[in-house]
Structure 1
Amino acid sequence: MQEQFADHTAYKQLPREVIKPGSFRHSSITLLGTVFFVFLVNWLLIIYFQNDTQNRGDYIVREKWHMVSTMSQPVNWLILGDSSANQGINPVIISEELDGNAVNLAMNASWTLLGDAWMLQSYLERFGAPDGIIIGHVYDVYHRAFNVNILAQSPVGLDTWSRLVPRLDLSADDLFEIFIIRYAPLYYRNATLQYLSQQLIQSPGTLFNGQEFLINADGYMPVARARRNRVVNDAKDHLRWLERTDNQFHVSEINNQALNEIIRLADQHQVHVYFVNSPIYDELFADESYQEYYSQFQDWMVTTTSGSPYVHYIEQAFIFTAGEMETVDHTVDASSIVYTHKIADEIKQIAALAGNLSD
């Protein structure tokens, strides 16, 4: 006879989950504990991102604003601009070539020329006018609008935004977004946190090992390694961007306002300001598309700065090979030395004609 099998449990009775009756006290403790944990994690993340050295752009901006607010002595030469100047113009060489000490307070292109105007005003409020100011920018900064998110990722506070010129017309939505970015990293930086979590699992030491780059006490950030392939690929990206613009130069409103404010301050304080071109990759510089755009930029810059006896645009192009650069417009330390010497030579020629530099 075929044996019949029937499904049955191995135990007479399965254990039953016993849910205790809830209480207001227990629910309140659970809720408060969860809220406290979220706030604790968020607070720790705020501290981490305020001291993070992995994000190069944020690190540079934090350091430069800290420098201008804590400097104890004035300088003879003030260097401003974007990251091409941050790692390209060496204050030691400026001091040797042009006499007097120098500091590099250049940040990055995301700050546009607004960063120059604000940084200059911050310095003037503390020390008055230096002997001279050097401002270096990449050619493609002038079309950029200013993104208010940049404020949230910097130590600049509301007192600064409302005091310095050009003033930003921030809406309630802008202020709320700035607040969320600055004080709710657990919410806003979710993609960054996902990346950091992966790094923590794969190589936890990299999160706290410091950074590949370091800003010197004088504000200069030397970069040692040239990246030939990166420069070549970067040039292709620039040419594609130029094609999208139809090689038509354009100036954003915030850059126009900031440049006019710098000119006004130069005239008011009778301090000479020298605008210099960033370094440029030789093959990009030779391209017809680049030349068409660059010539329009130069014409505008000459016209805009020619009305002031204190503001000078140095038209000289500073050309380097791919093996001397990190990107198409950023030099490495060895070529930054050459770049800075060339800038100093140009300034001495202008200053000699104007009689505003000692021999």
Structure 2
Amino acid sequence: MKYKPSLILIPCVSLLGACSPKSDKPIKTLSANELVPEHYTETQENVIFDLTPEVPNHIDITAIPKIKVLSQQSSNLPLALCSFASNKNVEKKVFIPGHSQDEVYWLPDSYEYRFDDDSYLYAGGFNATFDSGYGAYYAQMFDKLSWTQNPVPLPFASIETALKKITYAIDSFAYGTDVSLQCIPLPASKAQEFEQAMPVDSNKNFYKTNWTEEDDAYIFCGTQQICGLPIYDEMRLIGQVMAIDDPLNAPIHGVYTTRGVEWISMSFQYAYIQSDEEFSILPFQDIAQVISKKLNYILSDKPYRVYRAKLYYMVRLGTELSYLSEPIWYFEVDDPQNNKRPLIVLVSAVTGKEIPVA
């Protein structure tokens, strides 16, 4: 069976629309600079703060819109087939039925495809994946990557060109969401080092072994944005390892090489409606007091060093079959009792209450 492309019309959905500024803003008692300092340094007993709060430059933190999250957004199977499977022979097709308990707890139908060129496609459900046949070689290395502040371009293409290709591929799943991506260049020589360092019991089917300059790659990792803020999704709350803001835990991944787009994976894309109301967030110093109180309560001979804070828009399921959404502060702490990974602490930017991580 060969899949042939056809014309598909995708209707515009305003539920995912942009967050336009309001004309009638209430008078603010604190300015943005008063709410969040450019740099925060403070020592409170056994807790040392030394960080630069991470807030997108283009948003007004004094007027963060409230939203109503409706559900996770599903990918568009027909459009994905046109984009990723045009004129390919289907070797295997698997239907995965969805189910529906209510308007929140439901899963749409989805399909898996294997093609004669070794590529793979999963679409129709909340998650979506495309693998060119080479993508899995890179996907197994996501846990080795670190965020890069100033990525150095690779010889085969500019970062801008790679970003355009990955963005086009992401749009082919038709989630219709606004996304934010960070680039991590991965030279083939470094990828080979990562592969050689893998445990001996790793799946040898995903070993490429012969890496050349043709395998140089740009890795893109990111998340959906709501009103200019990155989303912190519900899956991140299941444990400290999942809670870390690192490339592995990003809900969006893309890989671009000399051969083109090798990998796209997406999850936790939300449909929402923007409200006319706005959040009033607490001053950053008040949030820091919450962190300090928590950590000073834990006995330790060495100090806790709070070195990172980032503003997110959290989306999570509530207790009454509905989604909760609010701005939160994400903190990374050097934990003297665990030097293998940072301690993650989440605090509501609105109420100042800690949000527990399992």
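Computed from the coordinates by the stated procedures, all read-outs in this text should not be read as laboratory data. Quantities reported herein were computed from a predicted structural model and do not represent experimental measurements. Cβ atoms are built from the backbone, for glycine too; each structure is taken alone.
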* Test item: distance in nm of label points 7 Å out along Cα→Cβ at positions 99 and 147 calculated as 4.4, pick one of 1, 2 -> 1
* To do: For Kirkwood radius over Cα pairs in Å, find whichever of 1, 2 sits highest and give me its label.
  => 1
* Structure fact -> With distance in nm of label points 7 Å out along Cα→Cβ at positions 283 and 307 computed for every candidate in 1, 2, 4.2 is reproduced by structure 1
* Asked: Which one of 1, 2 has helix-only ellipticity at 222 nm (-39500 (n - 2.57) for each DSSP H run of 4 or more, over all residues; to 500), as calculated from the coordinates, equal to -4000?
  -> 2
